[in-house]
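What follows is a set of structures to go through.
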Structure I
Amino acid sequence: MLKSPACAFGVALAATLATAWSAAALADPVKVGMITTLSGGGSGLGIDVRDGFLLATRDNKDIELIIEDDQNKPDVAVQLADKMIQSDKVDILTGIIFSNLAMAVVPAAVNQGKFYLSPNAGPSALAGKGCHMNYFNVAWQNDNLHEAAGSYANSAGLVNSFILAPNYPAGKDALTGYKRYYEGDLAGELYTKLGQTDYAAEIAQIRASEADSVFFFLPGGMGISFMKQWDQADIDLPVLGPAFSFDQGILGAVGDAALGVKNTSQWSKDLDNEANIAFVADFQAAYGRLPSLYASQGFDTGNLLLSAMAKSPVTDADAFRSALEEADFASTRGSFSFDNSHHPIQDIYVREVVREGEVLTNKIVSKALTQHSNAYATECVM
């Protein structure tokens, strides 16, 4: 059981939930199946999502949580989802980090009447024509942070970006998002192998181009490898990216090579709202490390679930869905709501990598997009 210091926010939330639970008088716990990446490449992301979710739902005896490691393998994720739906009889699924795994699991799960709350992956295929009334994304639609980076590039006077990302759904959404808002030319555009760790050839192409900047989306270990090799190449160009490659779990491995890099995020530890201040303090107390945006997304997903459970039993699917749509919880991001495709409407910020004492972290330097939705929502019909 997690322990963290009591705070006014936590006490108030607990009291509110206790009252709501008494009114709801649910006989059986809500079964939640969390399928996330806890080993191999990307495990740090899954661990942070898990830990954030656990922090939000700690001490709540009305949730029965089953956690499984998908090993970042689509076939494993599908097997786990089938087991959770057919044998464990879960009410809700959550946890998937990578979009290729989400596409393998989510459509089948929601079409079987299960709710899926995404704390991370937001592929475009699930935001437009493939949207579903039982699918809710609590993080972002995949394009969003990259759209914000493209918008920032314009304001920074960058006109000839070289862009690259892995060749999988989120990578394609990333470059699509950047190009949607970026107004300049492209010095080059590359899709790399998913899981790639050697970027010598790509860096050579960037060096030979006439780029005035580099935008990349390389999550987890891919981004660590790229930035270390980029630093060794000693190319004097500004680097832009989404928070995924410059977040708290990544910066310790990248080191000073990341200092000064601008990255985009819907969350930052220095967001000045009551829920976020309490979350950052509680997460550090519980786990002994600073939270990442993945941890904040897991935390918000847990609190979204609790807010819906306080209003309706999960067995009343229509009422429970309506309660989810209301998003009646205090988000670490401040203002948060769902659009018609069940993806967030939220502000997206530009952050800069800085050093605070001995720790590399991020600070907000500007707002890139205000109350931003997603480009596919108009295609969603529920």
Structure II
Amino acid sequence: MTSIDGIDLYLGLDVGKGEHHASALTPAGKKVFDKALPNNEPRLRELFTKLQAKHGTVLVVVDQPATIGALPLAVARDTGCRIAYLPGLTMRRIADLYPGEAKTDARDAMVIADAARTMPHTLRDLVPADETVAELEMIAGFDDDLAGESTRIKNRLRGLLTQIHPSLERVLGPRLDHPAVLALLERHGSPAQLRKAGRRRLSTLLRPRAPRMAERLVEDIFTALDEQTVVVPGTEAAALIVPSLASSLSSVLDQRKLLAARIEELLEAHPLSPVLTSMPGIGVRTAARILVDVGDARAFPSAGHLAAYSGLAPVTRASGSSIRGEHPSRRGNKQLKRAFYLAAFASLSQPESRAYYDKKRRQGKHHVAALVCLARRRIDVLFAMLRDGTLYQPPTAAAG
């Protein structure tokens, strides 16, 4: 946050599900309010109005701007208060500088207020989120949950198949995202059931969903079945579990398809959508995550600040004359870091990204480290694009 001039009262809110604790400090550090408040609009509105009438301009600061912190921020904005966000990790580190080890709501609220008063550079601006970004944030969050659930189910399915028939898992495991494979496992959840169904019935089942893959997949399945003659203990139980897991995974993937369609609609309605999607590797879901967490990048003074917030700024370890080198940061916004990482991976089909990645590999970096370097470099470009509102332009041969 660049400036908080003209603030007459700093109100820190330690937000909670049922109630929030509010602590207010004057610019001189005098505490003028310290109470718990219910999480409802009338009491919050009453407090904000009363404090403004008595003290003047109030800055309301929270450490959780979304979910349970959304209502107090909306009410504060509606009553004319200024608002800001103190990142939770920053708040915890600042709290370690204060005496005492107790972890209480009252102490946390006071720390938030005092940090806003004495360390304004630690705050982030909270601009009013328009309806598009607000809906995107909710849908993207749910999509992240579904992605995690999808990964969990796929890992469970692959684990079961590996346990009872490793050869069959090598054929079906990498294809679990395909609706034809899931339909197959819903109907025939064990090696014995697959063999009993026969080639013709399996081909009939697969062909409507995978016309080009059906015959080859059936042959691969029977080749795998022929590689194992023993029945592993637990196969009968797995035959009950596999169809259920396949059905659950199919449902989750269908939900993600519906969400992707809605995310795409919302993106098309936002003015920054052409800017984001013009950059190679940034798809619908990645653009939504960047729009929710970064916006137009005005909250970040430089690309370096954005990289640090994303956990992609390298950290140097040095002790005396011994320099241990750099390593990726373990801090930052993990969802945003993953989005930038996946976008970098997807951009490897672009000559410029591939050339930079190959350069880092030649320097001795392993695959993940080279991708992190590429993601960090792309943040510089994306930051300039968002700042200036310009579309992506491939680097010229002279510039390269």
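Remarks
- For -12500 (helix-only ellipticity at 222 nm (-39500 (n - 2.57) for each DSSP H run of 4 or more, over all residues; to 500), calculated) the corresponding structure among I, II: I
- At a computed 49 (percent of Cα pairs over 34 Å apart), which of I, II: II
- Value 0.40, calculated as FRET efficiency 1/(1 + (r/R0)^6) of positions 164 and 372 (r between Cβ atoms, R0 = 35 Å, to 0.05), assigned to which of I, II: II
- Once distance in nm of label points 7 Å out along Cα→Cβ at positions 52 and 308 is evaluated on every structure in I, II, the highest one turns out to be II.
- Read-out mean count of other Cβ atoms within 10 Å over residues 260-267, computed value 23.9, structure in I, II: I
- Highest-scoring label, criterion being relative contact order in percent (Cα under 8 Å, 6 or more apart), among I, II: I
- Among I, II, which structure scores highest (criterion: FRET efficiency 1/(1 + (r/R0)^6) of positions 156 and 364 (r between Cβ atoms, R0 = 35 Å, to 0.05)): I
Read-outs: derived from the displayed coordinates by stated rules, not from any lab. Quick caveat: nothing in here was measured; it's all calculated off a predicted structure. Cβ atoms are built from the backbone, for glycine too; each structure is taken alone.
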